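These are the structures in question, set out in turn.
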Structure I
Amino acid sequence: MSGGVVLDAKGLRCPLPVLRARKALKDVPNGDSLTVLATDPSAPKDFEAFCETTGCQLLENTENGGVYTIIIRKPD
């Protein structure tokens with residue numbers, strides 16, 4: 001797992017962060033991770049649901065200064 005791709009979704013409202021992440025994951029190799037930076041307060045729960053429905057693994061879901069850092073791992 002290289003942890004390479006970062007998606008800046010700050011300022012975007014639901015459902016745009018999840019939709020942009022879904023698109024970005026197409027370019028992420030299987031087993032690698034995508035880091036999403038978001039400011040939408042619903043993003044943590046939205047990404048929990050996204051991972052449950054897609055088989056992605058939620059590695060991190062933290063908040064610091066109003067910015068949520070969400071790291072998801074694409075299945076192998």
Structure II
Amino acid sequence: MRELRIIESDRGYVLVSEYWETDDRKETDYIPIEDVNGEDDCMKRLLEAVAEHFGYSYNKYGKNNINVTFDKPGHKVE
């Protein structure tokens with residue numbers, strides 16, 4: 001089972017992944033996602049990092065890649 005925590009920071013987000021090594025040591029990875037090009041870019045990179053953590057990756061020749069964009073108008077939700 002995989003687990004990933006997302007922590008919001010003043011500079012973006014931090015992904016925290018904890019796992020057990022084969023010798024029963026607990027390891028923790030910290031993956032910073034910094035807001036350097038605006039909130040939309042930061043959110044896009046965050047979602048891409050989450051997808052990659054769970055095994056999704058970009059395939060240059062694939063037909064079903066994950067693509068995060070902010071190019072469509074929203075709609076009112078009631």
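Assign the value -9000, calculated as helix-only ellipticity at 222 nm (-39500 (n - 2.57) for each DSSP H run of 4 or more, over all residues; to 500), to the correct structure from I, II. The read-out was computed on structure I.
Comparing I, II, where is mean count of other Cβ atoms within 10 Å over residues 21-28 highest?
I
When distance in nm of label points 7 Å out along Cα→Cβ at positions 13 and 29 is calculated for each of structures I, II, structure I comes out greatest. If we compute relative contact order in percent (Cα under 8 Å, 6 or more apart) for structures I, II, which one ends up with the highest value? Largest value of relative contact order in percent (Cα under 8 Å, 6 or more apart): I. A value of 1.06 for Rg/Rh (Cα atoms, Kirkwood Rh), calculated from one of I, II, originates in structure II.
Only the coordinates and a few stated rules stand behind these numbers; no lab work does. Source: prediction; values computed, not measured. Cβ atoms are built from the backbone, for glycine too; each structure is taken alone.
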